[in-house]
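Several structures are given next for inspection.
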Structure I
Amino acid sequence: MTEQIIESSGNVFADLGLEDAEELSLKATLAMQVASIIKHRHLTQKEAGQVLDIPQPHVSKLLNGKLDSFSAERLLRMLLKLGRDVDIVIKKRKSASTTGALSVATSKNRIPVAA
């Protein structure tokens, strides 16, 4: 049996055929940043909940990737509460494509979340 390898689009949610793939990718990227900060600060879930003004069970859901109850806006506010600056930059697209791109940039890298 021969395995077929299909190249990813760069968005696993789109590859899975999910309708709201771009939003899911954005939320996952933001949640990973929140989780990374919590881990870097060695915060317990209870401590993280106090910083974020959410109950510990919600922190657990966030850290386990259960993001249904979190909007992108709410995750952005969490980053602010964790002492991060969030810049939203809107710029003219370099290529002739009619569709813009959405990405999340950190001090270390830029993560595309929607094309």
Structure II
Amino acid sequence: MIGYKLLDSSIWVDYFVNGRFKDIIDSDGKSLLATISLIEIRKKLRKLKIPETEIKDKMSFLKMHSLLVNLDEKVADKASQLVTEKEMLVADSIVYASALLSNAELLTVDNDFRGLQGAQVL
């Protein structure tokens, strides 16, 4: 999957709420998304009191523009290593492991990823 970009939930939430990163979301081809990001995105949209019908539409749009990276045993093993070695939060470690194992660049606005190889904080 060389050449892919994995979008962190922060990019999608910013896109849905503020309209930022349209160039990234609307670019040709699909981006990758860690499955745990589905939970993070729904949670953040619900906290913002966005109506469930609108959340459903946004999630459908997201899935049409993404290839999901499933949380399988390889991702879980790599994530557990990152939690220990880099002292990452579990959700962040799953997102980062998903990007690493997919040979994808991680795009995010989350400063927790700053300084990590292959991660670009926008």
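Bear in mind these aren't lab numbers, they're just calculated from the coordinates by the rules spelled out. No experiment lies behind these values; they were computed from the predicted model shown. Cβ atoms are built from the backbone, for glycine too; each structure is taken alone.
Summary of values
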read-out	value
When relative contact order in percent (Cα under 8 Å, 6 or more apart) is computed for each of I, II, the largest belongs to	II
Which of I, II leads on mean projected area of the Cα convex hull in nm², largest value	I
Origin of the value -15500, where helix-only ellipticity at 222 nm (-39500 (n - 2.57) for each DSSP H run of 4 or more, over all residues; to 500) was derived from one of I, II	II
Structure with the greatest value (metric mean count of other Cβ atoms within 10 Å over residues 9-16, set I, II)	II
Which of I, II yields 4.3 [distance in nm of label points 7 Å out along Cα→Cβ at positions 57 and 81, calculated]	II
For volume of the Cα convex hull per residue in Å³, for residues 65-104 alone computed as 62, the structure of I, II it came from	II
Structures I, II, by distance in nm of label points 7 Å out along Cα→Cβ at positions 25 and 41: label with the highest value	I
Source structure (of I, II) for distance in nm of label points 7 Å out along Cα→Cβ at positions 17 and 33, computed value 3.2	I
